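Q: In what follows, structures are represented as structure tokens.
Just so you know, all these numbers are worked out from the coordinates, no wet-lab data involved. This is a predicted model, so every value here is computed, not measured. Cβ atoms are built from the backbone, for glycine too; each structure is taken alone.
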Structure I
Amino acid sequence: MRYRLVVRVLGKIIILIGLAMVVPLLMALYFQEEEWPAFAWSAGIALAAGIPLSLCPYHNGEIRRREGYAIVTLSWVAAAIFGSLPYFLAGTFPSFADALFETVSGFTTTGASVMTDIESHSRSILFWRSLTHWLGGMGIVVLFVALLSQLGSGGLQMLQAEVPGPVAEKLKPRIQETAKILWLTYTALSAAEVLLLMAAGLSLYEAVIHTFGTMATGGFSSKNASIGHYSSPMVQWVIIIFMFLAGINFALYYQVLRHRAPFYFWRNPEFKLYGGIIAAGTVIVALDLFVTGYEPGEHLVRTAAFQVVSIVTTTGYATADFDAWPHLSRNLLFFLMFVGGCCGSTGGAIKVGRLLVLLKNGAAEIFRTIHPHAVVPVRLGNAGIIKESLVLNILQFISLYLLLFGVGTILVSLAGLRLEDAASAVAATLGNVGPGLGSVGPTQNYAHLPAAAKYLLSWLMLVGRLEIYTVLALFLRATWRK
């Protein structure tokens, strides 16, 4: 491990976090809000810590995989700690555990909250809360590589440790160009949503807040009732569409634009499964609500589609209290928390691509039971044959994911929660979904949990966002050897 190299890069990322705080600082000054000193002090502390670290001398050497894992995980931990300072110094929350929970939830795009009255907080605080979503959606380290880095192949190691999915796609020969393409696509879609939400009647401030929550698939809102506050069908349909778009692999957008061929979407097996899951889920929920007494019509379809897309993409926005829905719809939404968006999207959870490989590998194994001597490779559309090592990696990931879910559920239940509430809280935080069921449902929050449970769920959010291996690798002694 090249410790000085890790420290130097970590310092630069802390500087980036400090500079991001300047935006809400200027907003607080403009609106004459009393939180401006908290942002000023927080930005100053981050810069005072980051600048000396960024000047740490080191001998030339490329970032290897172990340094990449260390930089990414420590960067996210640092972002959580420094990002919680505005909340803590402004007195937004009664304890540091709450401030840290809200910050981790923001950066990891989980959307689980401990705010009991969102609308009582200042614009600058709510803007910072949502800005952490947008920064964490595409990735803090990806932004660093795109803007500040000349790391060569070392940047690829960092992207592989942070970008969601089993493999980080390299769109250009230079990894910095790949990072720029991802962020430019992300920014362009965000700008388009802001304009459409403003056309639908939202103010610029509300449009930006909800765009941050949508494109990052995070779910933080400036309203207590989330998107349910807005009765406009156009607002809700715009958010449905952009939640769906945010759940697509961002590398796929580049391929479509590069070849000027929209049919690339339909040629992608992961996209087809992703769309199929959402379509089937929407139909099932809509029929279930209709059979149990809900009035038919556009509103019913929109309500069902909104919640299914929100849960599958792990956004967590809500237009209804789905915890009070019939058992079929309620239980289906719980299991959809494990699905997530496509690999390379801003969505969390297991990811559709991994589930697709799991299904194809299962079909191949069933075929082998009938024809034991047959060679049945796992194929994935244009990607061709999937290597056995990647299949094994995916199977191990899903096993670890379910193991963490089980152990986490038991530990959280020790806080006095019912098994259903504990299970949904862990599924919602590990999958970066946000709202769960019961006492952590869409009309509730996580404020009532004890500090120990909040720290545990914060760790699960981080593990879920960095997809387990990146975080757990730091617990191996071999990672830290020189």
Structure II
Amino acid sequence: MVKGIIIAAPKSGTGKTITTLAIMKMLTERGIKVAPFKIGPDFIDTSHYEYICGVPGRNLDSFMMEDMFLKWNIKRGFEGRDCMIIEGVMGLFDGYGDEARGSTAEIAKKLKLPVILVIDAKGSSQSILPLIYGFISWDRDVLVHGVILNRINSLDHYNSLRNKIENMGIKCLGFIPNLNHLSIGERHLGLKMGFERSDELDRGLKLVQKHLDFQKIVSLIESSGIKLIESGLPKERDYPIDIYIAKDKAFSFLYQEHIDLLKYYGAKIHFFSPLEDNDIGQPDLLYIPGGYPELYAEELSNNSVLIESLNKLSQKGTYILAECGGLIYLSSDIIKDEKSYKMTGILPFTIKMDNKLHNLGYVDVVIKEGNPLFEEGDIFKGHRFHYSCIIDDNYCDIKKTYLLKRKNKEYEEGYTMRNCIASYVHLSFGSNVSGFLKMMDRLNAFREKAKGLKELL
């Protein structure tokens, strides 16, 4: 049986992440092995989970993941662990479109796990009671079993609210005091990464634990339990291909479930740092994910040896997949704070950092003719979230081999040269596993062909 809880809230900015981290820390320090998950396409919160739980955080996304892949992902993440702690996304019932696809509520109903609601009580007293009652009553298939109150000013404040909340038949599981130093820290793409966390945050989380009811939380976890129907992904063969993935402070937006999927199908994963490494060998696929290259633009620009090596790989036809921050790195240069920094130049256009958000949200990605990695007509789901833009992408030697669709809008993207494709979209391989396997077939065929040519020579 898979046991666990889901941490939700009425809206973003209410204290879900702090509460989730405090509960994970409290359980881990008592010897309970936590399997950490985040609902939605978030890369940043999961980096904090790994710091506390000692294992990578994984994403659960019922909009971007096929149901078969979602269950496989849960079972992979739960292996060897005692319980799941799942942090929700936005407000409990917020999702994509009128059906609220991908919402915390949708996952809660699929998994039938108890939900803990985090309520911001600052500047409020009994007015939060109808809010809580509404969230309990709105959809009885969402099992809201407990409440944690955030930004409580005093024990008297908490006790007066606790009695009234528990009279509604829901447990009060503690509170978070109103502490200034509980902030994780933010920047233009959200919270700071786990490897950037401060000692002050850890001290704050330690203090929060004193105000949470450990026994009640454990009891709620123990009362849960779902039996996942065996959901193995189809596997007819292994693909012994070498995939080199950029991973360091500049490129850290990686889905652990993607790494698991590649390994499950036999791929050999090699990580490298564009900030520090000079040579990366001979990849069958070079994968440069998103991150914060703009924060390290000067250091990336100064690593001219690696830049030359990557250009040689591109020119000889190595397959390259770059997403968002990876697209920035493959560009000719990036303009930030009125200064220009040279990037790899594999793609000829210039990127400009802005102070405004250019795109946010899910998209359907239809593969067009001429895409080097994916088969024409296949559809993947993905998401975008970026503060930069391409100054001019009208180059005759660049194809656009993605058709992006969002609600009633569509436009071309997916910048393609030779066997390189770069995009602002973070694709979900779990949204189309058969399409992912076609990519693996293509990479393996190219490897076998290159191997045959070498043997002839």
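Q: Suppose semi-axes √(5λ) of the Cα gyration tensor in Å works out to 31, 30, 22; of I, II, which structure was it derived from?
A: I
Q: Additional query: With FRET efficiency 1/(1 + (r/R0)^6) of positions 128 and 416 (r between Cβ atoms, R0 = 25 Å, to 0.05) derived from the coordinates and found to be 0.00, which of I, II does the value describe?
A: Going through each structure in turn, the value belongs to II.
Q: Assuming -9500 is helix-only ellipticity at 222 nm (-39500 (n - 2.57) for each DSSP H run of 4 or more, over all residues; to 500) as calculated from a single structure, say which of I, II it is.
A: Traced to structure II.
Q: Name the one structure among I, II that mean count of other Cβ atoms within 10 Å over residues 240-247 of 23.4 was derived from.
A: Derived from I, not from the others.
Q: If you work out mean count of other Cβ atoms within 10 Å over residues 32-39 for I, II, which one comes out largest?
A: If we compare mean count of other Cβ atoms within 10 Å over residues 32-39 over I, II, the biggest value is for II.
Q: Also: Given a value of 17 for relative contact order in percent (Cα under 8 Å, 6 or more apart), calculated from one of I, II, which structure does it belong to?
A: Source structure: I.
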